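Every number in this text was worked out from the coordinates using simple rules, so none of it is lab data. Predicted, not measured: the structure shown is a model, and the values here were computed from it. Cβ atoms are built from the backbone, for glycine too; each structure is taken alone.
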Structure I
Amino acid sequence: MKNKIISPIIFLFLLPGFVIAQRHGSFQKYWFIKDADTLPYRLLLPVDYSPFDTLTRYPLIIFLHGGGEKGNNNESQLNHGGRIFTSDSIWRNYPAIVIFPQCSKGSSWNRTRAYVDTITKIKTYKYPKHSPPKKDMQLVMELIPDLEKNYLVDTGRVYVGGLSMGGFGTYDIVNRMPGTFAAAIVMCGGADTATAPNMKETSWWIFHGEKDSTVFPENGRMMAKALKKAGADVKLTIYPEDGHDSWDDAFKEPGLFEWMFSKKLKK
């Protein structure tokens, strides 16, 4: 079944997989509709973007929010990180097509389950093997080729990042779409270390707070070690005084965007 295209204001014209945007600030509102499912997302285009300049191609950045921003208001997912991408120092110096999808309430970006030992209070995670993606993740995965079709995307410079739940989701989508992402940024996330060999083509920068009691920093360390062992290019930054909100310092990390934009896959 083809993707539905519905305008929030008026039916004007059709683009596969998209609706007409409703401008809100610098980011535009869109809804990706596939069969009976809908994925709200926000889109930011480069300052000088022109669909007629077919000689110019731009990196595509997908950013996955945390658990506190779930819903369907197409607003909350910008709470952490939205302002960074619209700041002059980033928006003008690192032109890219930036996407912030929103995960629905009661769902998640991946199928990770957390377990806390009643005695040690240590939290561990279980990752179902060979399971299909969650609905919202499936929609993000299907959105990417539509974006590549309808916008001037450099397919060798597709990047993904996420924080907390979105950090887990970042590992998940790279594992499910190997060879798609040139670079990935994970803030306070985790994954099954057994998936590392499937993600070695992607360059990684992993961030964690040493005092994170929500997602323990060992999750970041284990994944960094596993990815390096698999042959991936990996950077690991642990902030000694940060708790779970290490994303605040990660977004301010000198050289973050320069590092990301330097990564390119051979297509």
Structure II
Amino acid sequence: MSVFPASMRVFFCVLLLASLPGALAASEQAEDPLVRDIQQDLKALGYEVDTVDGLYGPNTRRAIEAFQKDRGHSVTGAANEALRETLRRVQFQRSHEARQSWRLTRLYLDALGYDPGEGGFQSERAVAAMAAFIEDTDLETRPFYSERLHRAVVERVKSDPQAQSTLCRWHVNAKSYDDGLPWCTRAAARDDVEAQYLVGWMYYYGRGTPQSYPMAFRWYHRAAQGGDSRAQTYVGLMYRQGKGVRPDPDAAYQWYLRAAGE
């Protein structure tokens, strides 16, 4: 027999049922990874986020609204994927990494035939160049500088022969041989005669690579066969002096004649 009267048992049942909705709601309110990312990014940007817990509450909403207001966006307070992408882009653009990578992106955009100008990635010309690149490549992103855009530009250059040849010449003209040799080698492998001569020259004089007469002769010889008179002169010289190849006065003489156009 129960020690509690029936009336008391009813009271405790009512009390228990009254407490269930709140308890169930608290237990069911799970952390949202998207909200946590947004909270972390807002906090990193200096907005007031009390706790990074992945729970969307009044404090998180106020921080989102403050960010949207500062950026001139529609103030909705909504925590969604578009907001996370915007926050990540803003964080990246404020970073030292972005300033460093933009130098390369700007150079590559220029080599690809776009005109980003000499300013930062927020300049009018830079934004126009990025927009044109995005349109030409069907890249699904907005015309703002981001890690994604940087990677897309780098990949495009790696598959564009003309851009590689352009980068080869630019770096060599700037005496940036360490940067120039890889691009010149790529272009030379595609039978770019000018690039073959430049690779031979860098190996001959040890610019951007340890000096190697055999490698210099290899690339000079390919350029010479392609009709480059400078390379033909060097091939003749190397045959005469025995640099990177067995001495051969007759071969040297024939290459000198070709270099002279005879």
Structure III
Amino acid sequence: MVKEFEINTVCYQGLPYSYSECAARTLFEGKNLVYKETFDDVFRAVYGNKADICVVPLENSTAGYVNEVYDLLLFYDLYINYSYIKKVDHCLAGIKEALISDIKEVYSHPQALTQCGEYITNHELTAKNEVNTAVAAKKVFDNNLKSAACICSEEAADNYGLKVLERNISPEQNYTRFGAVSKVLLENESHNRVSIVFTVPHEAGALNNILSAFSSNNVNLCSIYSRPDLKNPWKYMFYLDFEGNISNHKIKQMLNNLKNELPFMKILGSFQLLQ
């Protein structure tokens, strides 16, 4: 664990004016921002020392966790150092000549399409996956088709030369939590959240026994979800966030005990949750 490290280059997935770029600008104002095409490219940049840190979406309040990001956290053995919650206000945008009645298909990131699923269904649109909301905006502009639109931010629409056809097409309470990820586990007295991932023995009550360790130490759980263990078919990994600080003696002792009891456990990150 380290208490601080120098951050000069920050990378994110997509193009400028995406939600990820906005989160990166907010967390690391004045730093050198670099965009990459895929999540894997972003993680490889940090792993290969081409960037000091990367900003990626972790979960959305309506569409859930971004599974690929959590898989890559483990694959590249990286850590969450910062966390930021951003309100997401999607709009429908098309070329200047388009009307809503012209739109037949809509492009965006799969998470954004899920978040706006009700709107897409109600308007009988065909959803098309893109790697990022800003990439979708650029594609609609480049293709110059009246029948195609994208789901993105108003900022992205404005900067890629599109017209906003309709605002606020996602649920009102739509928030995305972003994480900043690096090669180091950061320890800071201002941190109030810890993320871990673990597996449990294949025996009755194993998960309940682990969760009881948190309640017996009066530690509040924030979230827990499971993902398939990619190395062991039909087995699962559990991702858990809880309130606390890894420099606290009680938290350290609890985590050490869990590490000794479990087949596998890793601290995924320590951070202060910002909004």
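Upon calculation of Rg and Dmax of the Cα atoms in Å from the atomic coordinates, which of the structures I, II, III produces 32.9, 124?
II
The value 8 for relative contact order in percent (Cα under 8 Å, 6 or more apart) was derived from one model only; which of I, II, III is it?
II
Work out the source of 14, 13, 7 here, i.e. which of I, II, III gives that when semi-axes √(5λ) of the Cα gyration tensor in Å, for residues 175-222 alone is computed.
Structure II accounts for this read-out.
Match the computed value 0.20 of FRET efficiency 1/(1 + (r/R0)^6) of positions 79 and 159 (r between Cβ atoms, R0 = 30 Å, to 0.05) to one of the structures I, II, III, and report its label.
Here the read-out was taken from II.
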